1. Just checking, which of 1, 2 has the largest value of mean count of other Cβ atoms within 10 Å over residues 224-231?
2. For structures 1, 2, which has the highest computed value of mean count of other Cβ atoms within 10 Å over residues 120-127?
3. Matching task: 22.2 is the computed value of mean count of other Cβ atoms within 10 Å over residues 40-47. Pick the structure from 1, 2.
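Only the coordinates and a few stated rules stand behind these numbers; no lab work does. Computed from a prediction, not measured in an experiment: that's the story for all the values here. Cβ atoms are built from the backbone, for glycine too; each structure is taken alone.
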Structure 1
C-alpha cells in the first residue's frame, strides 16, 4: 500500500498541535510531597497519563490505565507485540525560561514548552503515526501497544510496573532520543556521598544548595556563608564572576552572605553541554578557611569533581571503542550546617567498567572525609546488533523519509525505555543538527521536525507490523 506519509502528516498538523497544547499544559513532574494512594507519584504524572489515554479513547483505540503509574493504547491482535514506549512525565521546569514552560508557545518555527522535546512532543508524534495508520484502515498483522510511562525522569516506576504485570513485548522502540537510531545505551549508576554537617574554620558554611535531579546539570546554585569580612569576600566573588563562565550575585542577609551562581542546565548524559553552577560555586568557596565537614564537602566538589565530566581526577576514566567514554554528572549538592551534606553523582559507563570501579574511585577520593557512600539504582549497558531486523527496518525507514543514505545507528549515554526489551531501541525524535534542549530552560522542538517525525513513525509502525 503506497502512502505519502509526509503529506498525510501535514493533514494532521492542526489536531496534533491542539493535543500537544493540552499535554504541555500539564506540569507532570514527579512530586513525592503530593503523593497519595491514588496518585503515587503526585497528581501531575497521572493527569498527563490520563490526558494521553483520553486522546486515544477519543480516537477509538482500546486503552488501559494501570494504577495511575503507566497505561497503554492497543491496536491489532497477534501472538507477537510491537511496543512503542513513551513517557508523559517531565523534568521540573527550573529557572531561566523566557516563555511559560507549561504553555505551548510557537515562535520562529519552534515549539517551546516543557516536554516539547522530552518527551511529549515525540511521543505524541509517534502516537499520531499509529493514528494515521488506523485512520487509513490498515490492520497490523501483530499486536501494537503504545505504552506511556509516568516516571522516566526518575526511577522508571511506571514502566517497571508494566513489565512486572504484563506480557513482555516481542520488540519495540522508544521515541525518546534522537535520529537516526540508538541501538546501544551506556550503563547508568548513581552514587550518593553523605557528609556530616560540621564546620570549624574561620568561616561557616550555613547552607549550600544546587541541582534538581541527578540527570540534569545544575543551572543554579546558592550558598549562605558567615564571613568575618563580608565586603572583601563579596568583592572577591565579583572578581571570580568576571573570570568564570558563569554569572551570579551576592547579597548580605541576616545569616551572612548569600551567593548565587547561574550556569547552564543540560541533560546529564553529556555534562559538557552544560555549565555546573554548583561545582563553580564550590570552587570559589574552597579558597577560604572552612573547616570540618563543610571543608571536605567543598573540597570534594571543587578538587575531585569540578569540570571533569570524564572522571579523570577520580582515576576511573574509561573509553570503549563502540560505546565511547564514561561520563559523570554532579547533579545534586546540598549542605546544611549542623545537619548533613550530600553530593549526588550520576555515571554513564560503557562496557569494560562498572559500578565497582566507580565506587572504588569515589571511596579513594573521600577516604579521609568521613563520608558514607550509597549506591543508587544501576542499569547495565544495552546493545542491539545492527543486523537485527528492527534496526534494519527502522534505519531503512529513516533513510527513505529523509534521503540520508549514509546514516548509521549510534550508541549514546542516555537511558531510554528501549533498554527494557532485549530487542529494544530508541528512535527519534531529535534530528541531526537540531539543538538539544532537553532538561534545559526554553526547551523546544521545531514544528517541522515533529511533523517529519510523525511521518517517519507512521511508516515505521506500518513496516514493522505488515
Structure 2
C-alpha cells in the first residue's frame, strides 16, 4: 500500500490516457509517494518516516507516478517501430525532451538535450566529447561525478587542472579565471557545481561563466543538487552545458540529462556504440547518427524520460522559488537547532550565512557518524546519510580533527517542521545520553544487535 504526504491541497489530473505531462497545471501537486504505516523502531513503535536523505535520492512525486501510469499502457520501443504504441511512445519521448529543454532554458537552435542515466553518465559523456587538446579546469570541491571523468584515459587528450578549495566565492571566480588564462592555447572547459552536495552552498555560476567566457573557455555546470531547489537556465546563466539526474528531481526512474552546445557533441565519436547511434553500418565503415540519437545508443529509457519530464513540468520557476523559500525556513530551523547543541559542528566551506539549498552536513563530538546515523534510524525513525558523500577531498578538508566521516541531513518536498524538530531533539538526546541500544558492524554498516524490527 502507498499513501501520499500532501504539500499542497490542489491535485493534478490527467487530461487523457496518452502520456502527456505538459498540459498539467504547473506544480499543481507537490506530494510524494511513500509507504503507509510509517517505519518501525527498536522499541516496537512505528512512526512517520522523517526522510532527510533527499540529496541522495528524492522520492517520487505523485504527478510523476501518474505520468508513468498513463504511459505504461502505450509502452514500446521508440523511433524504429511502425506500430501505434511505438509511435505514441516516440512522441512521448520527444515531447519529454522538449519539456526538459524548457525546464533548463535551452537555447533553440544551438543546444542539444541528450538523455543519459544521470549526472555521472552525462559528465562522462562530455568528458569523451571534448576536442583534442582541451584543458579542463575543475575544483577539488566537486562531487566525484564531476571531479573524476576528466581523468579517464579516453578523456585526457589535453590536461586536467585541479584547483584547491577556494576561501570565498570571489576567490573561486579569480582562481578559475587565472587557471583558464594560464592554460595553453586551444579549447578550455571549466567544470563546476551549482550547489554543493556536502554543504548546500550555492556557487557563483553567473560570475564563473562570465570569467570563463572572457578567456574564451566553456563551462559545464553540475546542477544535480541545484535544480530540485531553484530554477536554472542555460540561456540566463550563459553556461555552455548542464548535467542533472532524475533521481534527485523526484523522478527516480534511471534517467538524466546532458544539455548544452551541440558542436562538440556532434563531432565526437559516440560515447556508447550500438543501435540508434548509427545511421548506416557496412562491412568496412560506420556512419554515425546526428544528435541526439548519436549519444543515445540502445533502446532509450522512455519511461525514465517521461518521468523526468513530468517532474520538470511540475517544477516551474515560480514553484521552485516558492519551494526554496519554504525550505529556507526549515533549513534555518534545523541549523539554529543544531547551533544550540554543544558538540555539534556544521561543515561549511564559506561564511555560515552564505546562501545554500536544503543540505546540512555535521559531526557530533564523541559520536561516530555511522553510529549516529544508525541510532537516528533505529531509535527515532529518521533517515540521514553518513560518510564522505562521494566528495572525499572536500569532506576530508572540512571535517574537524578527530572525525573521519560526517552525517548529512537534506530537505525536500515532504519535509515538515515536525521532522526537523524530531531530528534536532534526537541529536540532542544522543549527545546527552548516547544510543539506547547496542550496535555492531555488519558488512561495514552499524546495525542494532539484536534487531527486534526484523520480527515486526
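1. Result for mean count of other Cβ atoms within 10 Å over residues 224-231 over 1, 2: largest is 2.
2. Numbers: 1: 28.1; 2: 25.5.
Of structures 1, 2, the maximum of mean count of other Cβ atoms within 10 Å over residues 120-127 occurs in 1.
3. Working: 1: 22.2; 2: 14.6.
Value 22.2 for mean count of other Cβ atoms within 10 Å over residues 40-47 corresponds to 1 out of 1, 2.
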